[in-house]
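Once you scroll down, you'll see the structures, which are given as structure tokens.
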Structure I
Amino acid sequence: MKIKIIILAAIIAVAFSSCSTTPVCVTSSLSPLSGKVITENLGKCQGSDTAWSFLGLFMIGRPDIDMAIKDALSQKGGDTLINVRCYEVYRYYFLFGLNTVVVEGEAVRLGSMDTSSKGKGK
């Protein structure tokens with residue numbers, strides 16, 4: 001009898017939980033690259049920021065995309081991200097939910113272009 005109650009509780013828990021993903025942005029770079037050169041590609045990284053909600057109505061905080069970007073950059077120590085994808089994940093359970101903003105991209109280091117020799121002849 002206890003096994004049937006546990007199985008029924010598990011089925012109800014799965015029935016009342018859900019997850020959805022919504023794309024937020026896709027961009028080639030987070031910051032303007034004019035006058036700058038990518039000196040080093042540090043590789044792929046991912047960052048996120050999460051907020052809780054009660055009954056899907058009362059949110060405690062807001063997921064911040066800037067915090068997700070800082071989280072991603074802190075993993076590799078880069079200056080900016082290129083080939084960026086952002087999306088938001090919503091997870092709902094019985095009485096509460098999680099809203100998460102995720103940022104994925106390639107961390108790079110930037111340097112300035114050397115314009116002193118540009119345009120000069122031999």
Structure II
Amino acid sequence: MREIWIVDDDEDMGRAIQLMLRLLDFSSRIFLGARPAAQRLLAGERPYLFILDINMPEVSGIDLLEFLRRRKEFKDIPVVMLSTEAAEVLIDKALALGADSYVTKPVALDELEAAIKKALRAHGILST
């Protein structure tokens with residue numbers, strides 16, 4: 001199943017992204033924080049791709065990204081960072097830590113689609 005996991009503490013934003021993903025023919029699940037998403041991963045569930053917000057209470061999207069990339073069983077899951085943060089230093093950090101693409105909020109449908117395709121290509125899931 002091509003289920004994308006949206007990890008964002010803003011439920012309205014999560015629902016907006018979920019609607020966009022539906023328009024792109026993806027199913028999705030919203031997690032209102034990194035901890036519940038990590039718990040589902042550790043329980044054996046696995047998404048097709050992650051869309052991670054950066055600024056979340058307790059565990060940030062950067063923290064979850066680092067967790068994913070440190071664990072061999074999760075490092076092949078594509079990750080798109082989606083954040084209001086547009087500072088080059090933060091974008092560079094996310095990409096250096098293993099994010100496959102980065103887009104800023106608010107995001108247009110075509111930008112989200114391009115970011116997803118870039119992430120999937122980076123993992124050999126989608127050909128050029």
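Each value in this text was obtained by applying a stated rule to the coordinates, not by laboratory testing. The structure displayed is predicted, hence computed values, not measured ones. Cβ atoms are built from the backbone, for glycine too; each structure is taken alone.
A few remarks follow.
- Relative contact order in percent (Cα under 8 Å, 6 or more apart) - structure with the largest value, from I, II: I
- Read-out helix-only ellipticity at 222 nm (-39500 (n - 2.57) for each DSSP H run of 4 or more, over all residues; to 500), computed value -7000, structure in I, II: I
- Among I, II, structure where mean count of other Cβ atoms within 10 Å over residues 76-83 as derived comes to 23.1: II
- Origin of the value 2.6, where distance in nm of label points 7 Å out along Cα→Cβ at positions 12 and 68 was derived from one of I, II: II
- Identity of the structure behind 11.0, 35 (criterion: Rg and Dmax of the Cα atoms in Å, for residues 44-99 alone, calculated), options I, II: II
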